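There are structures below to look over.
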Structure 1
Amino acid sequence: MKSGRFLVVFMILVMVAVVFTGCGGQDDLTKVRLNEVTRSVFYAPMYAAINLGFFEEAGIELELTTGQGADNVMTALLSGQADIGFMGPEATIYVYNQGQDDYAVNFAQLTKRDGSFLMAREPDPDFVWDNVRGKSIIGGRPGGMPLMTLEYVLKNQGITPGEDVELITNIQFALMGGAFTGGEGDFVTLFEPVATNLELEGVGFVVASVGKDSGEIPYTVFSARKSFLENNSELVQQFTDAIYRGQVWVMENEPEEIARVIRSSFPDADEEVLTNVARRYKEIDAWADTPVFSEEAYNRMQDVMEMAGELEKRAPYEDLVTNDFALEAIK
């Protein structure tokens, strides 16, 4: 009997030890609250880093939320609801120019082109931008990179927004696809996989890539308040290391494998759709090879903002961008 009781007690102790060992592993991770601008295959390197365990291996427990717009992401960052924001860097310029003391600083770049696609109501394999003259385009929020990049492309094509083409800018980012299928606008700019899903439904057709025709622009980056970067430099380095591993992995793998790995981040999407979308983004060279955010790219972004009439004064690169973490990551 004693030996039986001893065995039971021993097994209980073993189970308790296993439980506490597992908990100890989780306790070793530091939570980082990341707010992303939207959920899109456009950000595949980040989802690859998440799903392949690169953040956990870097000692980070990632808490991911979706802001649905750079303005919402920045609000979460400034209010302390997020540690790191993932959005267009134009938001950091707006905050800096407002005179914020603890402004947001960009520390890692993920995408280098606009990730949206122009969609029409009918297929148009011979599309040229001149086809939008006299028509209307649902283009996004004033001051946001999607709309400003679209305006940049139109102007470079000799098309004046507001005169040659109507831009509809009063529809929330997350509702643009629904507004288009509901009959609003002749064209719409949408990210993936929303664009491909509309094609599959036969209610919209991709006719152009905004990013391909705009050239390279630092479109989406990771940002944090200046104080957070100063007080958590080791943690930010670990975060950047994980992102860079995701970038390298995506560059080295085919669309089919990318789709398989990021599948859990898009539970409602078909894997074949994700494969086609990943291929589409690879074809336009949308993803940055490294997290480094160059001054040339930064200045081009400000050119786009000025051309859109959204920039009161240029903000200094040395204040709003640090490449310390990116350069350390790629060593």
Structure 2
Amino acid sequence: MSFFQKLKNKFSNTSNETDQQTPEKYKEGLKKTRTSFSDRMNNLMARYRKVDEDFFEELEEVLIASDVGVNTVMDLVDELRMEAKRQNIKDSIQLKDVISEKLVEIYQGDEDEQPQKLKMNDDGLTIYLFVGVNGVGKTTSIGKLAYKLKQEGKKVVMAAGDTFRAGAIEQLQVWGERTGVEVIRHNAGSDPAAVIYDGIKAAQARGADVLLCDTAGRLQNKVNLMNELNKVHRVIEREVPGAPHEVLLVLDATTGQNALAQAKTFQETANVSGIVLSKLDGTAKGGIVLAIRNEMKIPVKFVGLGEQMEDLQEFDPNAFVYGLFADLMQDEEQAE
């Protein structure tokens, strides 16, 4: 049984309706990336029937064009060369399965490993701190996560800690009204740490399960950003020992390698524990997911696969690969 068939069976055999819907959401959300990637892969297979050095060089270009990342691509192609020799693969079509398997391995290493869930505080309030530059979809991601958590039966409060922009405060308030989640806010220009402090107190007073904290995202002065985030951290740790339970960095998938550069900057300043990759449905370079995982060693926790509230999905490596290779799977089925 091919890797594609095993992957398809993995989802079709589950009795959980949500698990069955997940690959289809990824398939739709990764349409732009898949179409671009599939076209390049199909062209590559059509031009190079034989696995040789020319084939591997062209494969490198295909993967780099999908923003998988240069370092990731070089390591991957080296592994594919070795695997082709080990299995004595001569036909490029036969290598298709191996390529997809290696892409999954880059993310999780073990095909039975489950998506990494958000850490929860079993003894009181759970606090998630969101960081990221302006314009990446941070506030929208917070609103969508609030909706998701509320659908799961949790009581949620949001704190509008991006006081640098009045627009960010108003935007979070709109999301609060859409989701029915209370937003703790101060006026623009207020001390972000004071907002987060009030958010903690309000969440505790209301018996909330989760507090979602927004922060400013200006990178023009890393020192100021670091000082501000450190102050927010100190307030959170003082009020809820062990918190924040996650520091989630929101990155815009459409910015490609620029998102990788942002990840490196915030990793230095914010002790990031997970990535939220927004706007994955709007890019043809979804390979950035693999570059972030392989080069940053930070797990991708959520991906944005559309504009609807329910389109913020937990990142599932297998569903991602299914969405990425769905057209190639279909080609394989037709060939049979």
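Just so you know, all these numbers are worked out from the coordinates, no wet-lab data involved. None of the values given here were measured: they were computed from a predicted structure. Cβ atoms are built from the backbone, for glycine too; each structure is taken alone.
Structure notes:
- Cα extents along the principal axes in Å, for residues 55-174 alone from the coordinates reads 58, 33, 20; which among 1, 2: 2
- Which entry (1, 2) yields the derived value 1.07 for Cα Rg over 2.2 N^0.38 Å: 2
- Here distance in nm of label points 7 Å out along Cα→Cβ at positions 135 and 263 is compared for structures 1, 2. The highest value is that of 1.
- Structure from which 25.5 was derived, mean count of other Cβ atoms within 10 Å over residues 143-150, options 1, 2: 1
- Volume of the Cα convex hull per residue in Å³, for residues 103-230 alone from the coordinates reads 146; which among 1, 2: 2
- Given 0.70 for FRET efficiency 1/(1 + (r/R0)^6) of positions 151 and 199 (r between Cβ atoms, R0 = 25 Å, to 0.05), calculated: source structure among 1, 2: 2
- Structure (1, 2) behind the derived value 15, 34, 34, 16, 1 of P(r) over Cα pairs in 10 Å bins from 0, in percent, for residues 207-286 alone: 1
- Read-out helix-only ellipticity at 222 nm (-39500 (n - 2.57) for each DSSP H run of 4 or more, over all residues; to 500), computed value -13500, structure in 1, 2: 1
- Comparison of 1, 2 by volume of the Cα convex hull per residue in Å³, for residues 183-318 alone - largest value held by: 1
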